[in-house]
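Below you'll find a set of structures to go through.
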Structure 1
Amino acid sequence: MDMRAIAMGVAFAIMWASAFTSARMIVADAPPLTALSLRFLISGFIAVGLALASGQNWRLTRPQWIATIVFGLCQNGLYLGLNFVAMQWVEASLAAIIASSMPLMVAFASWAALGERLPPLGIAGLAAGFAGVALIMGTRLTGGGADAFGVTLCVIAAVALTVATLAVRGATSGGNFLMIVGLQMLIGSASLAVFAIPLEEWSVNWTWRLAAAFTYTTLVPGLAATWVWFRLVNRIGAVRAATFHFLTPFFGVAVAWAFLGEAMGLWDVIGVAVVTAGILAVQLSRQRAA
């Protein structure tokens, strides 16, 4: 894995993890599905406009269209939709930690369904990463207060993101990256609106924090992070790219601590160190296998 790929992965992890904190801010003042649908509508049109301005077009291949639709529904509709709903009861840092278990699901699905081989060092690295996540989770759950329904939604969301991560490989081949990003956002917006319109009441507490969080979420995690993720998966593959989600606990906990005042203790720091070691092991194992 080259330095550019590592930089892309770390940048993606920072942007992606920060979305949990900004989402927590948004759902405190606005209906979650409606806000998320509007976010994707805005960022989707921006992405499509930039794609057209840069010479990209709508002529996607059949695999690209299929994967773009699956990605739009699974990541934007299910993964982020469920997380936004769950964030009404679940802390941002806890949601980020649950999301970071997704690489384990990707590795298993790639082996079971796609016949990919994960070297022993990689398996050990994934196990270490999961242990680090479990350590952080344990310190949060022992004190109680975790909402079971919200946690369940976060787990289902991680499964949906696993499907999206594997599907996106077909969408990235053949170019038109930014156009694909915009289209999958518009698909996500439409799928969320189907549920938001009949289920949610338009009740918004207009604050400066809501405006700032919504703007940030739309442009940074919503647009920039998604585009970087597409490029990263195309560059190094789904399983290796997914290991960067193990950085989500550190950045997720750190950002939530800084902006929301959520707890960040010694065991959180130790857990993040274990997770980082797991990422290194996975990266080294994939490089040797190549």
Structure 2
Amino acid sequence: MSGEYYLGGSEWAAARLRLQHELTKCNLDGHLLDPSIPPVKRPMMIADVGCGTGVWALDVAETAPELVQAEALDINLDEVPPKAWLPKNVVCHEFDLMQELPEKLVKRYDIINMQFGSSFIRDAHSKEVMARLVNMLKPGGYLQITDVDYSRWSWVTATGDTKPPEVVKLYELVDQTFGGFHQWKWLGDIETTFMEAGLQSIQSRRVEAKPSTRQPNMMNWMLAMLEAGHALSNHPTMKQHADALLAQRMKAATEARALGVGMDCAVTRGIGRKPSR
């Protein structure tokens, strides 16, 4: 299912994405840009690829409004704010990362950010996607990818049970429905992914979720599974899978409330620099 995205498309989906952004920012101690990327001290073009609601681009544009020109790029811009509400240093463009790169985007950006690209990028297409991202960078530019490694999720409960059975069943069902969490090796070994893409000065971070984010992380995932189930129900060949997913999601949500289930999903971040020559 590389390239297919089964989330989003509603007002509450946009609210969930905002929650996801704030939780990620919290776990990264507020670092929109990794400390290994030099501070912005000159005019820069910065892209947020797969921008969702555009919130990362809006946040980074506020850090240095006289120097940062931020461009929020996504295949669908339904969830970004109206153009009239955007600051003058933020623009939004439709862009499909899974298609050939438009010439106007080649060597355009000083910094590219992508968060949660694993929602549509699998191993089968990761090398061509990385090549496009690197091609979008100016020589000497930085690529930053932030995500979660789905294969390493775990749960904690207020009752002390480490594996809530209905939640685990939902996780396993999602794994089966969407083709297996083994399809994110590119993310699990992000240093190698960056190295094979020709990047230099590579840094990788794995940041454990703060205890205060465990419950909202779980709520965010429950909302995402509701989105996915409703989206699948409109897919011509996935109606049966949608029904099973929504039914198990209901059981998992009931269990999560009863046991006080929180989710530990460590944040993975990779940073690399395009060679200057």
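Nothing in this text is a laboratory measurement; each read-out follows from the coordinates by a stated rule. Being a predicted model, the structure only gives us computed values, none of them experimental. Cβ atoms are built from the backbone, for glycine too; each structure is taken alone.
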For mean count of other Cβ atoms within 10 Å over residues 19-26, structure among 1, 2 ranking highest is 1
Matching 3.0 (distance in nm of label points 7 Å out along Cα→Cβ at positions 67 and 83, computed) against labels 1, 2 points to structure 2
The highest value of relative contact order in percent (Cα under 8 Å, 6 or more apart) among the shown structures 1, 2 is in 1
Across 1, 2, Kirkwood radius over Cα pairs in Å reaches its greatest value in structure 2
The value -12000 for helix-only ellipticity at 222 nm (-39500 (n - 2.57) for each DSSP H run of 4 or more, over all residues; to 500), derived from one of 1, 2, belongs to structure 2
Comparing FRET efficiency 1/(1 + (r/R0)^6) of positions 75 and 211 (r between Cβ atoms, R0 = 35 Å, to 0.05) across structures 1, 2, the largest value goes to 1
Structures 1, 2 compared on mean count of other Cβ atoms within 10 Å over residues 123-130: the greatest is 1
